[in-house]
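In the part that follows, the structures are each spelled out as structure tokens.
Laboratory data are not the source of any read-out in this text; all were calculated from the coordinates shown. What you are looking at is a predicted structure, and each value in this text was computed from that prediction instead of being measured. Cβ atoms are built from the backbone, for glycine too; each structure is taken alone.
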Structure I
Amino acid sequence: MPEQQKFEAGTWTREGLVVSDGGYSYLTLVNGRGQNNQYKEKLIVEDFDPKVIKEKLRPEVFGFMARGLDLMVGSDPEIFIKNKDTGVIVPAFAVMPKGQKFSIDGKTNWGDRPGMGFVYSDGFAAEFTVTPETCLSWVVDHCYEQMRQLRERLAKSKDFKNADLNPVDVMEIPEEVMMMATEEDIQLGCMPSLNAYGDRGELVHNGRALMMRCTGMHIHIGSKEVSKENAPRIVKAMDGMVGLAATALFGDEENKWRRRLYGLPGEYRLPKHGLEYRVVSGAMLRHPIRVHFLIDIARYAFQLGVSRLWEVFSENKEKDIKKAILESNQKLAWKLIKKDEELWMPFLRGRYVDGRLELDKLFGVLTGQEKIKTGKFVDNWRFGKWIYHSEGPNCSVHKAVLA
């Protein structure tokens with residue numbers, strides 16, 4: 001095989017636009033169709049010109065990216081615990097000693113599933129790690145299994161039988177609960193986030209004086225194509241799809257106070273495995289479809305960002321996207337998603353044409369015309385009745401039920 005040249009995703013060549021490194025070949029878009037180029041020396045770099053790309057490509061062909069081209073995806077969700085009678089927070093550090101991680105193993109239809117991740121205390125909230133997968137149904141299963149085992153831990157304990165999980169983005173910390181916390185328990189975060197827009201939340205100098213805490217559901221994407229240089233444009237694309245979709249789905253449940261200091265538009269980190277998107281709130285955990293849908297959207301948005309297709313084809317302005325997310329403004333999010341319908345439909349068509357919902361109704365869920373049936377947290381996740389591979393009714397986008 002001839003010596004191969006090095007190309008990055010988002011490179012415009014005479015053969016087309018390089019979308020992703022597929023091992024020994026680059027996947028490119030050429031004149032409205034996808035093709036593999038085994039010998040990379042054919043791809044002669046040309047200047048990246050948005051006008052040329054718009055002339056040669058049409059968004060309807062982007063659907064082949066909907067499955068994320070085998071991207072590994074995971075998460076590290078945070079969730080509160082509350083007293084079921086009083087609604088008062090039960091601090092996670094009281095349930096699980098700080099510094100201890102409990103391994104989660106599960107059983108599925110396909111046999112044992114060891115190493116689903118860990119659950120541990122992150123101060124007042126519990127946090128767990130979701131083992132990366134290419135299969136979204138397994139990712140949702142991991143979330144289920146970790147929450148199930150944490151609920152079992154609470155039910156079997158002597159002191160916390162009356163406690164349960166509470167998937168909200170903000171909880172108040174009563175003074176008597178705050179007094180229980182050590183200096184280590186009240187610390188806020190261990191590593192600062194980066195921001196695609198250069199924005200920063202309010203700095204908290206005294207964690208004990210902050211009588212509220214918030215949660216996030218950070219989405220991790222494993223990819224060698226992430227760099228310090230292209231990360232901001234990838235995150236902006238994810239804001240324009242994942243951030244807006246989260247706001248469209250459950251912005252009405254969110255506390256606007258949270259984004260004064262955490263989960264701002266454009267917030268991310270650069271772990272060794274690729275990218276950590278830190279914008280979405282812990283309210284994502286209220287329903288399995290939210291987990292399935294938003295992580296699915298994240299894979300597609302990641303590809304649009306890496307390939308620079310987002311910056312070429314999106315009709316929305318950064319300031320409007322930021323405003324919708326920052327204010328948890330559902331109506332604005334619905335409007336902006338509708339404006340970019342040309343980018344959304346190839347994704348929906350590429351992923352859900354064989355699902356329970358017609359595509360116009362599924363798009364209606366994102367634009368406020370329809371609503372997924374949502375009940376109590378315990379009922380949504382079908383604890384004790386879960387069918388693995390997210391095959392239960394109303395447990396994945398493919399099996400979504402409208403209210």
Structure II
Amino acid sequence: MQFLYNVRTTEGRFIKGEIEATDESQAVQILREKKYLILNLRSLKVSPFKNMFQKGVSSKDKLIFVKELSVMLQSSLPLVDALESLKEQTSNPELIQIVGELSIDIRGGKSFSESLKKFPKTFSKMFINIIAAGEKSGKLDKTLERLSIQIEKDYEIQSKVKSALMYPVIVLIALAGVLILAFVYIIPQLRTVFDDMGVELPIITRIVLGISYFITHYWWLIIIIIAGLYFLIINLIKTDSYRLFWDRFKLKIPIYGPYINKIYMARFSRNLETMVSSGLPITESLRITKDVMTNSVYGTAIDEICQDVENGVELSISLKKKKSFPPMVSQLIGIGEKSGKLDFVLASLANFYDQEVEATTRNLTAILEPVLTIIMAVGVALVAASVVMPIYGLVNAI
């Protein structure tokens with residue numbers, strides 16, 4: 001929270017300013033620590049529309065925050081001073097507020113990881129647990145450096161997937177726009193022309209005229225159907241059985257299924273390697289890794305793997321029984337377990353799948369471009385043919 005204060009110093013000077021604190025009592029404590037005599041203190045009212053325009057803390061903002069904090073700590077700068085410095089350098093309003101509250105909490109005696117728990121929407125369980133492990137080992141700077149690599153890799157994968165989807169989305173939106181324009185404005189005007197012609201219309205023209213009539217006269221019904229389907233799907237996804245069915249179905253889609261499997265394998269390997277390297281127990285590392293595996297198929301598999309490991313089964317053997325994990329993953333992890341270099345093997349696996357995702361993304365983009373161009377051309381050609389064919393038939397009749 002932000003507070004406006006009016007104080008008097010020990011030298012008799014009057015000062016006005018703003019201060020960040022979790023509540024009024026903490027604001028009073030901070031000002032008293034500076035030996036100020038508080039004359040007035042009040043909270044700043046936040047506009048109810050403020051959150052509507054806040055973008056939140058993006059992966060890029062978080063990456064820059066962790067990288068800069070790691071560098072500052074490696075330069076022997078105290079954590080509180082590093083956070084205060086980052087607060088001045090950060091441009092994201094929400095992150096400025098978060099860093100300010102972290103600084104206040106740590107100055108008040110809380111640990112860094114404990115302070116981070118106040119912001120679950122910004123900092124994941126994995127992030128907080130890795131920070132806690134770094135604090136316990138006394139190597140917070142190195143832990144932050146490793147964490148920055150993890151966030152950077154995740155950010156790169158997200159960027160590649162978004163860039164691969166950008167072109168198809170733009171093409172499909174353009175196609176939808178052209179078709180809606182034709183059905184709403186062009187085809188209705190041609191209907192009267194076709195009626196005056198008095199010729200029998202081809203089947204394709206009758207279909208197009210029917211679609212146009214339905215869109216222009218029953219647009220409200222289309223909106224209701226779309227909204228109903230949207231809310232139905234949203235509610236179904238909340239049920240465990242449907243979500244598991246849908247997640248399984250996605251993994252079986254040709255081309256797309258193997259592609260997202262590679263993304264999840266890269267995410268699984270990278271996250272598990274980061275936590276194992278930070279000194280977290282393997283079962284705890286697996287449970288935290290489950291949180292970043294948004295597909296319930298992998299989540300269910302990891303739950304079962306955790307149970308196996310707790311019962312004394314080796315990680316590689318348990319992974320071998322799961323069809324959602326490629327055989328190479330269990331084989332290499334088995335080698336890592338025997339050699340005592342599990343973190344190294346996991347890092348190698350993550351790098352391998354990162355490269356696979358990158359190569360597949362390039363190939364998908366190269367395939368989708370001509371396919372979508374053909375789809376767009378066919379869609380426009382069908383509408384054009386439905387208009388031209390009756391006119392051509394009338395010319396022949398004359």
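Out of I, II, choose the structure whose coordinates give helix-only ellipticity at 222 nm (-39500 (n - 2.57) for each DSSP H run of 4 or more, over all residues; to 500) equal to -8500 when calculated.
Checking each candidate, the match is I.
For which of the structures I, II does the calculation of volume of the Cα convex hull per residue in Å³, for residues 157-300 alone return 142?
Label of the originating structure: I.
When FRET efficiency 1/(1 + (r/R0)^6) of positions 13 and 93 (r between Cβ atoms, R0 = 30 Å, to 0.05) is computed for each of I, II, which one produces 0.05?
This figure was derived from I.
Out of I, II, choose the structure whose coordinates give relative contact order in percent (Cα under 8 Å, 6 or more apart) equal to 18 when calculated.
Considering all the candidates, the number was obtained from I.
For which of I, II does FRET efficiency 1/(1 + (r/R0)^6) of positions 77 and 253 (r between Cβ atoms, R0 = 25 Å, to 0.05), calculated from the coordinates, equal 0.00?
Derived from II, not from the others.
As an exercise: volume of the Cα convex hull per residue in Å³, calculated from one structure in I, II, equals 211. Which structure is it?
This value belongs to structure II.
Between structures I, II, where is FRET efficiency 1/(1 + (r/R0)^6) of positions 69 and 237 (r between Cβ atoms, R0 = 35 Å, to 0.05) highest?
I
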